[in-house]
Structure P
Amino acid sequence: MTEEPKDPALEVRMAAVGPLTSFLIAIVLGSIWALTGLVNGPKPVIATLYYAALLNGVLGGFNLIPAFPLDGGRVLRGSLWNRSKNLLNATTNATRVSEFISIFMMGVGLFFFIIVYGDIVDGIWIIFLAWFIRSGAETSLRQTRLTQSLAGVSVGDIMTRELLSVSPDASVQQLVSDYFLVHPHGGYPVIANGKLLGVVTMSSVRSIPRDKRDFERVSQAMVPFERTITVSPTTPAIDALQIMAENGVGRLVVMDGDKIAGMVTRGDLMKTMKARQELGMWDLGHS
């Protein structure tokens with residue numbers, strides 16, 4: 001899953017598929033194991049089928065634990081979400097259940113580790129699973145808060161519209177002196193005759209040796225338009241943040257048709273998230 005589900009029913013259906021698939025595989029392998037045993041099949045094959053069926057059954061059962069973000073926890077969150085119509089509250093409550101379960105599992109792990117003499121491996125394993133569940137739940141809660149803080153916000157709402165542009169014929173040293181050392185921005189559009197040719201960033205400049213910056217042109221250092229990642233003003237802000245993460249970039253050019261409308265940076269998105277979280281200005285009912 002690359003994003004939060006759009007409705008609670010979808011959340012429940014998606015989450016239920018995992019454990020059901022594991023149980024189905026366990027049933028199929030268990031049936032083949034039983035038939036193979038009836039016909040006195042090879043013992044290695046019988047043993048392999050038995051353990052494969054057992055492991056899939058255990059996996060399905062483990063994923064049904066109502067601890068978020070396991071599948072069982074997602075079913076729980078979807079049910080809470082459907083009842084309250086509030087994704088953030090449902091995620092918060094599912095996370096609390098996960099924390100309770102993780103504490104209980106840690107207690108069980110310590111029991112095996114300390115009380116049941118010699119069962120150190122099982123104890124450490126249970127404690128590790130408890131830590132995994134708690135960490136995953138807290139991470140998922142933070143992700144949901146982040147998503148909710150940008151709910152209803154589009155790129156056009158937060159982008160920088162008045163852009164400083166750079167000529168493709170300017171030298172890289174001129175770019176450094178007149179732009180990067182004077183203005184706070186980390187990247188600039190390269191425009192000629194009203195047409196966007198590309199984007200030049202600090203990382204572009206760092207790739208040019210200092211002794212060549214007086215001779216190299218911006219057109220040689222920029223990322224050409226064909227490789228520039230663009231979005232439209234109507235693109236949801238959360239989608240823009242995901243695009244940046246997937247492509248390892250810190251800014252996106254905003255295009256309105258074939259004209260540049262502005263630029264949005266990771267800093268713009270983080271500033272908006274922080275402000276909306278501090279002011280409580282997020283849409284708690286939708287995602």
Structure Q
Amino acid sequence: MTAVPIDVDSPRPTITGRVIALHCSGASGGQWRPLGAALGRGCELLAPEHFGPEVAGSTQLSRFALADEAARSIALIDASEAKVHLVGHSYGGAVALQAALARPDRIASLTLYEPAAFHLLDDLGADGAAGFIEIAAIARQVRCAVEAGDNQRAAAAFVDYWNGAGMWAKLSSQVRKDLTRWAPKAPLEFAALMDEPTTLQDFETLDFPTLVLRGELAPTPTRLIADALPGAMDCARLEIVAGAGHLGPLTHAAAVNARIAAHVAKAETLPHRWMTRAA
């Protein structure tokens with residue numbers, strides 16, 4: 001596949017709807033501030049936080065699942081007068097998929113950047129099995145470090161997998177501190193992403209406009225998932241961001257956010273049935 005360039009200096013579309021954007025693992029809703037600028041002032045952007053590391057010690061959950069994480073987004077969707085545009089990156093993309101399945105009649109559009117829905121690798125044959133082995137290895141490395149009480153080592157392994165070897169050492173001391181604090185949540189996220197029973201076939205009934213984005217340099221597991229989703233969803237298409245990797249919404253924010261804004265704007269021009277609350 002060929003990476004598609006985009007003119008980030010083209011006129012900004014007019015958007016008036018509500019966008020709910022879900023951040024990646026270890027980040028925060030602040031990840032999406034540049035997206036707010038790309039969407040424009042007429043758009044309402046909500047960027048809810050995921051559960052933090054405190055959930056790792058919770059006695060309320062016998063097993064943490066994507067449905068638990070998606071509950072906050074579903075509540076925002078239910079509270080919206082009109083249908084919403086849903087956006088998700090990595091872990092946030094997998095959560096967005098769960099929210100979309102739970103409220104398919106309340107979604108105006110969906111945009112996913114390399115959703116980390118690792119459970120879908122089971123549907124992708126030998127390549128998927130290899131991708132699952134790869135992600136399971138890093139998940140095990142992170143879990144073992146957390147269980148040994150070495151949260152910094154867990155965070156470093158996580159960062160260097162997604163960003164390339166040596167990236168942890170290049171981060172600021174504050175970012176390393178924040179990620180080390182978050183690290184106990186990582187094994188729960190990996191388990192939720194790998195154990196989720198949803199299959200590719202479950203997405204066949206979704207009929208709202210869906211844009212799947214991935215970086216040209218995407219790692220194997222998320223590349224396979226991003227490439228497979230449009231084939232399972234008649235309403236979806238794939239675009240590849242030139243020069244980007246898994247952290248494209250952060251490293252190539254202008255190009256990624258321009259694509260998201262264009263997709264949302266186009267969805268708002270569709271017939272009124274897309275935008276109204278279902279009876």
Structure R
Amino acid sequence: MTPIQTKCGAGEYWQAVNVNPAFTPKGVAQSGLVVPPTMQKSIGDVLTAHNIPWKYYGGGFNADGTSSPLSGSYCNICNPFEYESNYPAVVADHMRDVTDLFTDIANGTLPAVSYVKPDGLMDGHPASSKWTLFEAFAKNIIDLAKSNPEQWAETAIFVTVDEGGGYYDSGFIQPVDFFGTGPRIPMIAVSPFSRGGHVSHVYNEHSSFVKFVERNWKLSGTLSERSRDNLPNPVQDGDNDYVPRNMPAIGDLFDLFDFDHRRD
């Protein structure tokens with residue numbers, strides 16, 4: 001029998017289900033059913049290596065582990081950086097609460113790259129939240145960003161979710177790798193340079209944001225030899241724009257923007 005090639009390197013782990021990371025949000029090692037710390041490189045590691053500031057803003061981060069009413073609303077399995085072996089070393093410089101995001105926007109001190117995850121009460125999940133609350137959360141951030149004209153002039157905000165709505169989706173699903181992708185989800189780009197009213201037919205997915213960061217900041221190399229940021233941008237077929245002719249292929253989101261023309 002031919003052995004199955006898992007393509008998982010030593011010290012590399014892939015989270016396929018909701019299992020806690022080996023560290024608490026504040027970077028303290030924890031036991032129990034956890035995913036071992038992974039040695040895989042993240043886009044945060046690449047940004048740090050190029051001296052590009054970045055932060056992950058997680059709702060409830062400051063209250064986690066306290067007696068605050070928001071304690072427990074922070075989503076530790078939603079923070080991809082929390083699974084890295086070097087997570088304790090990056091907490092002080094890169095992990096913040098959403099309340100800190102509001103302060104950074106108001107003060108014009110946003111880092112070059114920001115990840116924002118609302119707490120479980122605001123993230124739109126039906127078990128603990130409402131979609132209208134997530135919409136209000138996103139609108140508040142956009143309104144705050146637009147209130148600072150100088151900062152807004154060079155800002156792009158991507159609004160998306162982590163999963164489909166649970167209904168059947170007839171859209172094409174591309175077998176990009178061992179895990180594949182999944183049903184379509186909404187993603188909206190808001191920026192002075194976004195192509196207003198444009199609906200993209202390019203095959204994008206969550207790793208497209210990594211490709212966007214790498215291209216926008218002209219970062220050399222990719223996260224690994226087999227990560228999805230190695231995949232080319234899709235070549236579209238006029239008969240079916242949703243199905244790339246050069247599969248496997250993932251877009252870099254640049255088709256959402258016209259950087260030669262800014263809309264005020």
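Each value in this text was obtained by applying a stated rule to the coordinates, not by laboratory testing. Computed from a prediction, not measured in an experiment: that's the story for all the values here. Cβ atoms are built from the backbone, for glycine too; each structure is taken alone.
Taking distance in nm of label points 7 Å out along Cα→Cβ at positions 50 and 194 from the coordinates of each of P, Q, R, which one would give 8.0? Each step should come with its number before you reach the end.
Working: P: 8.0; Q: 1.5; R: 2.3.
Only one of P, Q, R returns 8.0 for distance in nm of label points 7 Å out along Cα→Cβ at positions 50 and 194, namely P.
Between P, Q, R, which one scores greatest on Rg/Rh (Cα atoms, Kirkwood Rh), for residues 18-73 alone? Could you put the intermediate results ahead of the total?
Numbers: P: 1.14; Q: 1.07; R: 1.03.
Once Rg/Rh (Cα atoms, Kirkwood Rh), for residues 18-73 alone is tallied for P, Q, R, the winner is P.
Of the structures labelled P, Q, R, which one yields -6000 when helix-only ellipticity at 222 nm (-39500 (n - 2.57) for each DSSP H run of 4 or more, over all residues; to 500) is computed from its coordinates? Could you put the intermediate results ahead of the total?
Values: P: -18500; Q: -13500; R: -6000.
Matching structure: R.
If mean count of other Cβ atoms within 10 Å over residues 106-113 comes out at 26.0 when worked out from the coordinates, which of P, Q, R was used?
Values: P: 16.9; Q: 26.0; R: 14.0.
The correct label is Q.
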